[in-house]
Structure I
Amino acid sequence: MSSSASQSRYQVRFEQGAAGLARIADGVDIVVWAEPLAGDETAAAAALAAVEAAPVGAEASVVVSGFVDATATARWILAEQERLGRRAYLAIVAADRGEGFDAIDLLAAGAVIDALTTLGIDDTSPEAAVVCASFAGLRRAVRHLTAASAAGRAAAESSRTHEQVLAAAQLDASDAARVVRAGASV
């Protein structure tokens, strides 16, 4: 792997899918899998499979996040960083279902990065900064974009109702982070 692709100079890194995680996983303490439209079990399984395929240490925490819990996820990360007693290195990963560009997963990743920046964790890679800026610029349109996106329409046609898709796009509706795997204790 090219060291330029690793984003290892930065605390907050961004990539898409399992292959992207493999590019930025070196030395990360926390992986955030951004997948706002998948059910908890589906998203957790995808996140763990991606982590197992990447060079992420067994001690790394894994969190699933979306729009509803972006700020809760950022707060959990800040608490985890305090628990570690040092800077925590983060891989924020937009899920990749292999169906091409997915605006919603990218915006959900941007929501987490934006919340991290608000809390003072702002040493972001250029890739993470672009995704964050995309979310910040489109924040007021997240519900509409989620429902109108290919992923939102597919979810409404198969596994979810239109109302459930809109609910998944409700910013910060939950105060709980969805921790799939807690990191090793200090």
Structure II
Amino acid sequence: MPVLVVDNLSPFTPDILDCLGRLGITNVYRKFSEVSEPELAQCDKVILSGRRKNSKEINMVNSRIIRHCHDGGKPLLGICYGAEIIALTLGGSLRKMPAHVQGTTKVSVSDQNPLTGDKKLISVYESHGYCVAKLPANFKSLASSQYCEHEIFASGKIFGTQFHPEKSGSDGLALLQNFVAKT
């Protein structure tokens, strides 16, 4: 089965779908409330979108998906809120930003990884008011910016990006391609 894209009611989910379409990556789109256990079990990889506002229901569904992927070794990419809920579900923490961050910024890649390959600096789009403060056990920070210490983090096949690759031009498109092809 293709990549499952979980829409957490983000205004940027159509951009994720557009990027995957431009890359020729077959995907199944589901709103968070429509994700079924059989579908989750059958998909090869999962992408969690960002979200617009806090919701207990969205958090519960995403935590269930994260545990499924973590326990089953299934590749998972959490974008913005998706990265934050990965951290919270698996034992990390968040911090409120001094001000909402929005716009393009440079991210320094500290370790070679499947998402960015050999690149040491990528240009990304940010739009968030929180960031991951403490990573869960066994997770490693792979990139940082002037705003966030953990712009990209990973453990096994679980990846989080604090930024929005779907809004980050060629660097974001390459990251999504690499997630699907190399994880």
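Overview of results
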quantity: Distance in nm of label points 7 Å out along Cα→Cβ at positions 28 and 68 from the coordinates reads 0.9; which among I, II; calculated: II
quantity: helix-only ellipticity at 222 nm (-39500 (n - 2.57) for each DSSP H run of 4 or more, over all residues; to 500) from the coordinates reads -9500; which among I, II; calculated: II
quantity: Read-out distance in nm of label points 7 Å out along Cα→Cβ at positions 44 and 76, computed value 2.0, structure in I, II; calculated: II
quantity: Which entry (I, II) yields the derived value 33 for relative contact order in percent (Cα under 8 Å, 6 or more apart); calculated: I
quantity: Structure from which 12.8 was derived, mean count of other Cβ atoms within 10 Å over residues 92-99, options I, II; calculated: II
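Coordinate-derived values only; no laboratory data. None of the values given here were measured: they were computed from a predicted structure. Cβ atoms are built from the backbone, for glycine too; each structure is taken alone.
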